[in-house]
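Each structure below is given as structure tokens.
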Structure P
Amino acid sequence: MTTVSMRMFWKSALFGMMNSMIIVVILLLGRVLQFKIPNHNLLFALVVIWSSYKDGLVSGMFGAGVAIVVTFFAWSVPGHFFVYSSDNIQRLVVVIVCMPLMAILVGLLKSRSDAQQKTLAAYLRVEKEKNGCLAEALSQKESPEGGLPVCAWCRRVRQEDGTWLNLEDCLYKHFGILITHGICPECAKSLLPDSKNKDD
């Protein structure tokens, strides 16, 4: 691993552990103030999901690790660490399995979402460049005399011989411009509401 990737790894690990340690502090304060929190694992589950979503899989896994260690101690028989009742053993197994699975699931979904957003941003950037090239090409071509007669409904263009061509074919036939289809940022926002479009 490179220095940068190691730094990112430990940053994510610390983020997940710190989020889980906040819950540990809340649990300790609850004991000092004699306030019983009914199910601390629900709090840990929320923290694991949040850490995985915010900072990725590594963060969620380290948060899950802290949750599992705290659960090992919290569910021990009073006065005997690592001795558990049969009910607590079953719950402990569920925590050991579910916390990492939640971190993995949310972390993988987050990385996939990030990859899709990067792909969409790159696609929009390429389309923006193509649109700039189209405007430049149109400015260099001869414009038709008297405007371009376009149907207001279907957007086909009337030719000199009276036939009607769709806009793409007309631009190609008369100007040599090949039209490709893409998606503008406004349409991407309305059609893909989960994506965050960046105008890079």
Structure Q
Amino acid sequence: MAEQEKKPSRIVTWLREHPMPACVIVLSLIATVAGLLLGGINRLTYQSPEEKLAKNLNKAYATEGKWEEVPLDGISVEAKDKTVSVTGVYKNTDGTDVVYIYSTTAKGYKSGLELMVVVKNDKIIKIMKTSSNETLGVENNESFLSQFYNIDITTIEGFRTNKQKTDGTEVNAVSSATKTSNAVAASVDLVVGYHKAIAGGAK
């Protein structure tokens, strides 16, 4: 006796008879599943602003000590470049060393150039990018950044590039990246002013 052919289910039959709605349903299901997967990944990888800050601070200067935010109430330092601002100051006493990290934001070739400037015993020892839309990577160029290092910033007026007409210790801008070079220098220049107001007032 011949095996009886199995009839397709009503759903399969409907899908065959209505191909366009079927495509919409299938695509909707795919989009829903993809959205759920992405949402799950985002939950696993999400960092709160506090967690991100703590990670950046310890990346800028690794220490077992605790970072304390320095209140900026009553501290007023005028920026020579109005697109530059200090967004936070953090202090850590690492043994006999006193370390400050200044968080800054500026506009270079594009807006959104964010840096952390590490000052140890009144000398800049590191400049780290935390966010940037710049294209040439000047903010990662150590030969440029090293010009700011190991100078007692309580004894100078500030910094400027050889392309800027402001006061301060001169550093050489990176060729073909003047705007970004100027933005970095202006950020560090403002840090000098804040550091004098916060930590170097007695000098």
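Out of P, Q, which has the highest value for FRET efficiency 1/(1 + (r/R0)^6) of positions 94 and 118 (r between Cβ atoms, R0 = 25 Å, to 0.05)?
Working: P: 0.10; Q: 1.00.
Largest value of FRET efficiency 1/(1 + (r/R0)^6) of positions 94 and 118 (r between Cβ atoms, R0 = 25 Å, to 0.05): Q.
Thinking only about FRET efficiency 1/(1 + (r/R0)^6) of positions 70 and 150 (r between Cβ atoms, R0 = 35 Å, to 0.05), which of P, Q has the largest value? Write out the running numbers ahead of the final one.
Values: P: 0.00; Q: 0.95.
Of structures P, Q, the maximum of FRET efficiency 1/(1 + (r/R0)^6) of positions 70 and 150 (r between Cβ atoms, R0 = 35 Å, to 0.05) occurs in Q.
From P, Q, which structure was volume of the Cα convex hull per residue in Å³ = 234 calculated on?
Numbers: P: 213; Q: 234.
Of the options listed, only Q reproduces it.
Work out the source of -23500 here, i.e. which of P, Q gives that when helix-only ellipticity at 222 nm (-39500 (n - 2.57) for each DSSP H run of 4 or more, over all residues; to 500) is computed. Each step should come with its number before you reach the end.
On the way: P: -23500; Q: -11500.
Of the options listed, only P reproduces it.
Can you tell which of P, Q yields 3.9 when distance in nm of label points 7 Å out along Cα→Cβ at positions 38 and 182 is derived from it? Before the final figure, lay out each step's value.
Numbers: P: 5.4; Q: 3.9.
Of the structures listed, the value fits Q.
Here, each number is a calculation from the coordinates, and none is a lab measurement. In this text, all values refer to a predicted model and were calculated from it rather than measured experimentally. Cβ atoms are built from the backbone, for glycine too; each structure is taken alone.
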